[in-house]
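Pasting the structures here.
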Structure I
Amino acid sequence: MNPSVLMTDTIFPDTLVEQDVFQKESIDFRLSPSGELASLGELGKDADALLVVYADVSAELIEQLDRCKIIVKAGIGYNNIDVEAASRKGIIVANVPDYCQDEVADHTFGMFLALVRKICHLDSQVKQGVWNANQAKSVPQLRGKKFGLLGCGAIGQQVALRARAFGLEVVGYDPYSSPDLLAQHHISQIEDFDEFLHEVDFLSLHLPLTEDTRHILNKSTLSKMKETSVVINTSRGGLIQENDLFTALIEGRLAGAAMDVLEQEPPEGAPELSSLDNVVITPHTAFLSQDSVAALRKKASQEIVRTIRNGKASNPVN
């Protein structure tokens with residue numbers, strides 16, 4: 001009897017990449033017609049592995065996975081999987097941390113430039129028939145300013161490379177990275193979080209969403225930042241308490257925000273933050289390119305094959 005893989009959900013137009021990887025290894029593959037608990041529980045009870053995109057892999061679902069050896073998130077963030085429940089069940093959880101690093105770094109810096117140079121606002125004004133260069137008088141010079149990285153992993157390091165090319169001084173806060181590692185990437189470490197927030201002119205978030213990092217930017221922490229500073233988030237929406245961010249922006253306690261992620265995705269209609277001229281929002285697209293999606297799908301599938309065949313995952317998170 002061949003091992004089997006259940007793909008819980010997909011945002012991709014087909015499953016040809018996944019089918020190709022598993023067929024070559026004589027592993028049966030199927031895509032669930034529904035991401036609902038009842039459907040996933042019924043189909044997943046006989047599966048040796050789950051391949052997950054955005055489906056909610058809850059403790060209740062995990063308890064029904066009698067044969068499952070590994071759950072792989074086709075992406076970097078795995079906050080939609082109950083890792084503790086999987087660990088109790090003896091199931092490996094893995095992600096794909098080594099794809100789309102350039103794409104996310106490019107998108108981060110593109111959003112940053114669009115925000116601080118007021119590109120989106122000025123473009124909107126021109127389209128409305130307003131030609132007023134004076135609207136850009138408040139744009140800051142970038143050279144010499146402090147670009148802060150909250151999280152200095154692989155993507156943060158790529159963002160640092162781009163920031164330095166614009167003459168920015170890159171500083172970082174990351175309790176899990178050594179000063180020597182950060183120094184190799186020309187990132188100056190600030191060990192005190194409050195001091196870090198107070199010093200940076202621009203703050204870019206590159207953290208996983210966990211219970212410890214949820215709403216790490218809130219009324220209290222945002223109040224420690226300069227009124228002229230801006231926030232860029234291409235990681236997870238839950239890192240920011242959006243109501244507190246909105247209030248800080250409309251009260252002039254923060255200069256702007258650029259966000260590729262929101263707490264609720266998709267939002268119900270236009271998000272409240274999008275009504276502000278000093279906010280740029282894109283629909284969770286930082287990871288996307290013609291090359292990155294194919295790489296993600298192949299790597300996620302290969303992680304399952306590796307674990308089924310050898311009993312070990314390359315990128316376990318538990």
Structure II
Amino acid sequence: MDISTQQTAPPPPPTPLPSPAEQKRAARGATRPGDRIFLGLSRGSGIFVLVLMAAIAAFLTYRTVIALSENEANFFTSFDWSPTGNPPEFGIAVLVYGTVVSSVIAMIIAVPVSVGIALFITHYAPRRLSGSIGYVIDLLAAVPSIVYGLWGALVLMPHLDGLYGWLNDYLGWTGVFSWNGGVARSLFTVGILLALMILPIITSVSREVFRQAPQMHQEAALALGATRWEVIRMSVIPFGRSGVISASMLGLGRALGETMAVAMVLSPVFDINASLLDPGGGTFAQNIASKFNEANPLGRDALIASGLVLFVITLLVNGGARLIIARRKEYSGANA
């Protein structure tokens with residue numbers, strides 16, 4: 001057959017390009033009904049959370065405005081809390097001091113211990129022992145706050161006399177650790193109890209961050225003759241620094257908002273003492289829990305106003321933790 005007489009098949013028609021709307025739906029993964037339903041549900045859930053947070057903030061702000069309109073004292077600097085007085089006077093100076101001091105004490109105690117436990121689990125302990133310790137640490141996070149409060153009131157406080165006496169003998173000259181021999185219902189005791197409560201959070205997050213440290217960096221350091229501690233100091237800790245900071249801030253958020261455990265340990269004296277070992281002080285959450293039931297309408301508005309301050313502080317702390325986590329995207333897949 002002559003090649004010139006063969007008929008060639010016509011070329012296939014060009015495939016039409018998708019419209020911009022179709023391209024956008026394909027990029028979002030919403031080309032099928034199931035994808036569109038899931039996209040709508042997930043988007044609605046995110047919007048619902050934002051609306052819920054906005055509603056809480058609006059409610060707190062509205063009741064705060066009512067309370068401040070009746071307050072005769074400076075809300076931020078007053079040491080009094082008597083919304084039922086004539087005239088009503090209340091302020092959050094004592095609450096800010098107690099919340100910040102007890103949280104700082106908890107962080108000073110909990111962060112080094114948590115980092116040490118996380119390093120021991122990931123780099124020193126045998127596999128069986130590390131698994132058991134990790135399980136116990138995770139189990140501590142599930143213990144209810146009321147149980148910590150009962151343990152603190154019945155076990156911790158009676159056994160702090162020796163520590164308080166030692167601090168008074170050697171550091172009492174500073175005035176911060178002077179002790180007159182009273183019951184250990186102080187901000188220092190609260191700080192110790194809060195440290196035990198936030199220790200599982202900081203340990204769990206730090207442990208996972210340390211496990212993702214690049215294995216090749218550690219092996220290279222060992223090949224160059226570095227000791228295990230030098231490997232941790234030069235390779236593991238620098239990699240996990242941001243993770244430890246974010247874990248600490250998450251633990252701080254828990255310490256700031258703790259209620260029942262603090263209420264069962266802290267003295268109800270609404271005052272600021274120079275010594276951390278003297279009874280007295282107060283925190284936002286403890287003050288709300290202990291005075292809400294007996295408060296009149298103005299008193300409840302005053303407590304809600306203090307809750308708004310705690311709400312803002314907690315949002316700032318957790319937002320800062322999220323920003324720090326977002327800066328270190330290389331946590332995932334570090335060993336790949």
ask   = A value of 0.15 was derived for FRET efficiency 1/(1 + (r/R0)^6) of positions 238 and 278 (r between Cβ atoms, R0 = 30 Å, to 0.05); which structure in I, II was it taken from?
value = II
query = For distance in nm of label points 7 Å out along Cα→Cβ at positions 94 and 134, which of the structures I, II scores highest?
reply = I
task = Determine which structure produced the value 3.0 for distance in nm of label points 7 Å out along Cα→Cβ at positions 118 and 198, calculated from the coordinates; the candidates are I, II.
result = I
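Looking at structures I, II, which one was Kirkwood radius over Cα pairs in Å calculated from, given that it came out as 24.2?
Considering all the candidates, the number was obtained from II.
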ask   = Of structures I, II, which gives -10000 when helix-only ellipticity at 222 nm (-39500 (n - 2.57) for each DSSP H run of 4 or more, over all residues; to 500) is computed from the coordinates?
value = I
message = Between I, II, which one scores greatest on mean count of other Cβ atoms within 10 Å over residues 150-157?
response = I
task = Of the structures I, II, report the one carrying the highest value of FRET efficiency 1/(1 + (r/R0)^6) of positions 246 and 262 (r between Cβ atoms, R0 = 25 Å, to 0.05).
result = I
task = Using relative contact order in percent (Cα under 8 Å, 6 or more apart), single out the structure from I, II with the greatest value.
result = II
ask   = If mean count of other Cβ atoms within 10 Å over residues 78-85 comes out at 16.8 when worked out from the coordinates, which of I, II was used?
value = II
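Each value in this text was obtained by applying a stated rule to the coordinates, not by laboratory testing. Worth saying up front: this structure is predicted, and the values here are computed from it rather than measured. Cβ atoms are built from the backbone, for glycine too; each structure is taken alone.
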